[in-house]
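Below you'll find the structures, each written out as structure tokens.
Nothing in this text is a laboratory measurement; each read-out follows from the coordinates by a stated rule. A quick note: this is a predicted structure, and the numbers were derived from the prediction, not measured. Cβ atoms are built from the backbone, for glycine too; each structure is taken alone.
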Structure 1
Amino acid sequence: MSRVQSFRFAFVLLLALWASGCQRGASPDRRAAPARDSATSGFPLRVQDDMGRLVVVPAEPKRIICLLPSFTETVFALGLGERVIAVDDYSDYPPEVRSLPKLGGLYDTQIEHALSLHPDLVLMPEGGSTVWSLARGGAAVWAGSARKFEDVFRVIEETGRLVGRAREASELASRLRAEIASVEASVQAQPPVSVYYELDSTPYSVGPASFIGVLLGKAGGKNIVPAALGDFPKLNPELIVASDPEVIIGASLEDVARRPGWSGLRAVKNRRVFNWSPAESHLLARPGPRLAEGVRALARYLHQTP
């Protein structure tokens, strides 16, 4: 399996986890304000995670486990890479992460191994039994992820608060927001480009309200997926053919041209089908500090011809 295929497989697994989290009635409205402790900063810290669980972090964490690549990249971006003691199998940036112990993926986390490392804090996506197993083992576990555009900044800031770097995280979120706004301003004078964004050839795509869908809009794209289909829908290929997008992102021209009825699409005829390079493949799938780089890549694909 290639690196890009591995990325797509991991991303679809993550979507499944997100979907299961959305379907559980106990999941809170993530727009609600988090629980506060007696002080607005410092430790011990008492916060609510995206599963509605109360998480207590007794002291500033010195041993951190990150089980989602966006958490790994955020903690390193906050200058605390030396405190990360283990990561998930898909975390590979920055390069020094590759030498850290790997604890599995979304559904095969090595719980005993993780607990044997005596973490002060575990940052991981919500859903599944792993959260509860790690918590029962005595770890402070904050579970959550970014599903919507505004969640990206919320999760960065909450991560900063959990690791004792609230000010730095706020500054990081502000810089990221400004960089994305700069890309949006740079393409504002150009007409929107109709686009089909492919997550997987089954085909899974992104709705306009998902965080990737919002970023497509900010990069100057007009998503062909109707909002009524949700954030990460599996599409009927006939919808894509009928929409005749100007640009396709996330697939190869050779693969797309072989699909029944697709060879006549404008994107195919004009050779405006763009597959992510290995270096770019994680930029949008990881809603973290490098997200603006992904938006810049989207803008290049949308507003250029080969």
Structure 2
Amino acid sequence: MFMLREDMIPYSSIVSKFWLCGNFRYTKARRRTVGGTIQTIQSYYEGAVEPIYRAVMGTTLHLAMFEGDESRQEAHLRTKKFLIARLPDISSDVTIIDLGSGYGDMALFLAQRFGCRVIGVNLVHVQNVLSLALGREAGLGEQISAIEADFSHVPLPSASTQIVWSQEALLHAPDRRQVLREAARLLQPGGIFIFTDLLQTGPMEPEEAQLIYERVKIDSFETFDSYRDHLQAANLQVAEVADLSGYVAQSYQDHIDEMKDGQAILAEAVGTEYIDYTIEAMGRWVTAAQDGKLGWGMFVARKP
């Protein structure tokens, strides 16, 4: 049965409860992304898909490493543990910069786990507000910050951090090579850049590719090889690459099942037509993953 969980609180109630309280570590930077990319990202994540994502995914907008019939929460925890196992020792004086931090789920996890500070760089205002509100509720208000900015041009000094982090966010960048160069700029020597992203892992016909891209308003995916090349060009040494493509289909099928279960409730918020479109569009992603065309990869790179 489709049920609202505690982490499905509508962001409007969070805003009304916390935003007026002030005392948030929040910065709104001058926007530098070329063309309409900022507006495209913001209109997508702040549009009709927002209540769907909040209801179906809660505050975690990422893929998960499902094993068997386990819950989404268990799969997400496994994914987090898999990723943080790649990190060096983290103490409370470490700062992590999270590019495309969304609702701040990973920032909360890192801050709670290690006592470190996390700075989220994210374009979507409602996500930043909720991220900070949830951080405050968890007693982590001094550890979690948000900068509303384009992660291709982060308004922070060079060598600001030991760790740059990102999960399934770089696909939205108009110039992913620039994002990798920016990660390299932000890192101190010896620092780590760890990220995951959706990838094209097999050939697609142009019409098929366009339908796949349309759901998240992009015009391409990177590949395992192209990301390796871009990292090297950014003077980042590739330390590890993991192919996680086998988890993509189940991750999106889980979302589809949840949407179908709660279709009547969600339709009241965004309309039947949009729910039907989202289920159909996400189904194409499941099929592409099953056909070996849509994948998921993790990359770990070090700045010399």
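In this comparison of 1, 2, the computed figure 0.94 for Rg/Rh (Cα atoms, Kirkwood Rh) is attributed to 2.
Taking 4.4 as the value of distance in nm of label points 7 Å out along Cα→Cβ at positions 173 and 261 derived from one of the structures shown (1, 2), identify that structure. Only one of 1, 2 returns 4.4 for distance in nm of label points 7 Å out along Cα→Cβ at positions 173 and 261, namely 1.
Taking FRET efficiency 1/(1 + (r/R0)^6) of positions 157 and 221 (r between Cβ atoms, R0 = 25 Å, to 0.05) from the coordinates of each of 1, 2, which one would give 0.20? The read-out comes from structure 2.
Could you figure out which one of 1, 2 the value -11500 for helix-only ellipticity at 222 nm (-39500 (n - 2.57) for each DSSP H run of 4 or more, over all residues; to 500) was computed from? Clearly, the read-out refers to 1.
Here relative contact order in percent (Cα under 8 Å, 6 or more apart) was derived from just one of the structures 1, 2, and that gives 15; the source is 1. In terms of FRET efficiency 1/(1 + (r/R0)^6) of positions 101 and 189 (r between Cβ atoms, R0 = 35 Å, to 0.05), the structure with the greatest value among 1, 2 is 2.
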